[in-house]
1. Where is Kirkwood radius over Cα pairs in Å largest, in which of P, Q?
2. By the measure relative contact order in percent (Cα under 8 Å, 6 or more apart), tell me the structure among P, Q with the highest figure.
3. Rank structures P, Q by volume of the Cα convex hull per residue in Å³, for residues 30-125 alone and report only the one at the top, that is, the highest.
4. State the single structure among P, Q that was used to calculate distance in nm of label points 7 Å out along Cα→Cβ at positions 22 and 318, giving 0.6.
5. Work out which structure the value -11000 belongs to, where helix-only ellipticity at 222 nm (-39500 (n - 2.57) for each DSSP H run of 4 or more, over all residues; to 500) was derived from one of P, Q.
6. Out of P, Q, choose the structure whose coordinates give FRET efficiency 1/(1 + (r/R0)^6) of positions 166 and 230 (r between Cβ atoms, R0 = 41 Å, to 0.05) equal to 0.70 when calculated.
Structure P
Amino acid sequence: MIESVQFRNFKALKDTNLPFERFTLLIGPNGSGKSTAIQALLGAAYSSYSFKEVATAGLDPSQAVEVLFRFAAPFKGLVRQTVWDINRVQVDYRGASGVQLTKELKKEIEQRLGRLKRYSLDPAAIAAPVRLQQSIQLGDAGGGLAAVLDRLRDTEPERFEALNQELSRWLPEFDRFLFHVPADGQRGFMLRTRSGQYSIAAKDLSHGTLLALATMTLAYLPDPPSLLCLEEPDRGIHPRLLREIQDALYRLSYPENYGEKREAVQVLVTTHSPYLLDLYRDHPEQIVVSQKIGNEARFERLSDQPHIEEMLEGATLGEIWYSGILGGVPCEP
């Protein structure tokens, strides 16, 4: 598990720390560093990008860009550092007293970070038919959903049936996923209506329905990422479905509460929705506020703000956020 990530000189993240829980909700205005944080996580995990691509504007080339992963149990005290300088990208490890930095330990950490995944779902990608492949995974924008569902039906039938039950609960007008072959070697998906048993092709479904289906499917993947970053899952979703979105994401983060026998997935979600934020009122430790101060973005866990309990009395969390009291809203430079 990741305990926190420290950013230094990575674009607008000049010097700030992003704390992690199993589930972390990142709120803040446009341009406040939310997407940049996800880019930094991916760049550090895969040692990608060049110095010029990630350095804070105006950074002296003699300085470095750094992203430091700090881990919780069972790797407590372990730090993985990615450093970009003008010539190269380098990964180093260091450990606290009692932590042995063996090759096996480093390999395990690299394998976990290699399963970090970012999703920014797009209805057109979700609806598109896909050519069948043995090891296809859900794409960053939700592409390949038809093949993922098809493989789930064939290899994990009980999980696929559970997903159909969720479909009926989320979207009561439908009762089942169906499949069709739009061209040789391709697979597309449809939804069957509860009334009349009509088949509706993915391309004819609403954008909100497609986004909901992709998010729902993420929660039922048999091999989910170790860290899943999801940008604005509330986008295009009716507010009444947001609690279902929350439940799906918690299924990933707290599998033991849903009868799942697998490791917990750390989930990082960004949002601009006060309605989604309201659902986490009782878990301020899971909320991180992103604030732009001048040209610099900073992160602060909501539960660390002074007098947070008093602020939460008598109003919804979304209303309090909208008022500006919590920070993380557009403001004058």
Structure Q
Amino acid sequence: MKTRVVVMMGGPSSEHEVSLASGRMVYEALAGNAEYAVQALVIDRQGHWSLEANPKAVVPAPADAKAAPIPREYAMNGISLLKSTDVVFLAFHGAFGEDGTLQGLLEALGIPYTGSGPLASALAMNKGKAKELFRYHQIPVARELQFASRVLAHDIHNAVASIESQLGYPVVVKPNTGGSSVGVAIAEERDQLVDALQLARQFGVDVMVEEKLSGREVTCAVLEELDGGLRALPIIEIVPKAGVFFDFQSKYADGGADEICPAPLDPDTADLVQKMAIAAHEALGCEGFSRTDLFLTPRGVIVLEVNTIPGMTPNSLLPKAARAAGISFEELMDRLVRLALKRFRNA
């Protein structure tokens, strides 16, 4: 009997369209595997759940559509679509699908799923909490300040004064939760900082302001082996071309960035980056796979953040690193499903 796989994609987050792109490619890769019977479950921006015979035909809502919590009746009806599922492949990015919310629901339902559990997912999504853990484990991170959105709405000028006195310029302003560089901006002077704070607070409850690091940006994926060991994949160096940093346009526009794999690093630096990626993965308690973004700076290697569900198209960074390690996209998707099933059998 074939293993029944549901690929879940979409969701109410600002990364809805990116999730659809990942989900479609995952669906195609698994549908070509004779061992699986695959269905696509799409959640639209308003929270409707639907099984789609052809996920390529799904048209996303406009990017400026307002995201809202999934209504209870939609979720209850949607859960019923999972009743005959053997394993769920989570192809979500951002809130609800990557932050531990859906992971917790699937845990309660006893349904195996790909990737990290609720706690690791929530910690990785919350950049501030992740950095607290990294510091505890002596993993170097950038200096930062955090502000609640309600505080910024009430007195943004006091926040600006704190940033100027403690971090100076330039700084990177970002929502404390979220991904794909949505709502992220660089500020090099006061007016830019005010605008950046106003932008970031639209995307989350808290805003993080970090010192802007100088150096080379790299990313390193970690893949769990079927025997439980961890393997750091070849490192990728990222050289943005479409923007001044690896922003949304650089990530997703054609030719938006040069992604050099394997990165041209000396053996000692490469070894350190891979060890730090594994250390970050373990510090958060990630499972299955992850991808850690880092900066090579004059004062050493600095960890930026960990992604628990990175992009899953063949040209995304994790699949590209896997390909450099001799693992095809189809093989990678198959392995992630097998890891999910193995984890729940051993639980």
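1. The maximum falls on structure P.
2. Going through P, Q one by one, relative contact order in percent (Cα under 8 Å, 6 or more apart) peaks for structure P.
3. Numbers: P: 146; Q: 115.
Top value of volume of the Cα convex hull per residue in Å³, for residues 30-125 alone goes to structure P.
4. Q
5. The read-out was computed on structure Q.
6. Working: P: 1.00; Q: 0.70.
Corresponding structure: Q.
Here, each number is a calculation from the coordinates, and none is a lab measurement. Values in this document were obtained by computation on a predicted structure and should not be read as measured data. Cβ atoms are built from the backbone, for glycine too; each structure is taken alone.
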